[in-house]
Structure I
């Protein structure tokens, strides 16, 4: 579980990169050099989300503008939303979402049966 989702102050860039690299290794058995660039972009977007989440926790969802005369949506809401969209897109590119992962091959006692005729 990503503890930093509940406690954003626990966010660690180093730990996140290690976890993502481990996931990539489990999928392919290797990490391609070019994937490192996507991981760096992913880390940056997650950091933006974490910073926005911290601000939203302290400031709330609404803000005031024009010297307090105009209420409106906190700007961190839109930034967090945009960062999450980028995170999802980058995770898809890295094949780290359920939809983009290759299907697992059956193993064990029923593997031959599940392969079909």
Structure II
């Protein structure tokens, strides 16, 4: 049988763990924001691609793997720093407003290497 003392200790451990988890996510977001300021160029390995959604330029839509929940889908060519500036690209698609299916083993807009 679980004692009240054990229960109270478990609640304390849960609160401590939640605080650590929240701090971790905050620090991850801060690192990502700093990365966006200093070097917003990403490699294919750092991007998550859409299953089928493409930019008007033909490149797949993607987002950086370490971004937060308030980020957006963007043209992968822009994120990789190889976008043709003479082509009209699709606008950013915020996660909160657009449901875009993430790539899987059968479908991806990731370029073939």
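Please treat every number below as a calculation from the coordinates, not as lab data. Everything numeric here is computed off the predicted structure, so don't read it as measured data.
To test your reading of the models, identify which of I, II gives 1.19 for Rg/Rh (Cα atoms, Kirkwood Rh) when calculated.
Considering all the candidates, the number was obtained from II.
Given structures I, II, which gives the highest value for relative contact order in percent (Cα under 8 Å, 6 or more apart)?
Checked I, II; max of relative contact order in percent (Cα under 8 Å, 6 or more apart) sits with II.
As an exercise: P(r) over Cα pairs in 10 Å bins from 0, in percent, for residues 22-69 alone, calculated from one structure in I, II, equals 21, 29, 22, 16, 9, 3. Which structure is it?
Comparing all candidates, it corresponds to I.
helix-only ellipticity at 222 nm (-39500 (n - 2.57) for each DSSP H run of 4 or more, over all residues; to 500) was computed and gave -12000; which structure, I, II, did it come from?
Clearly, the read-out refers to II.
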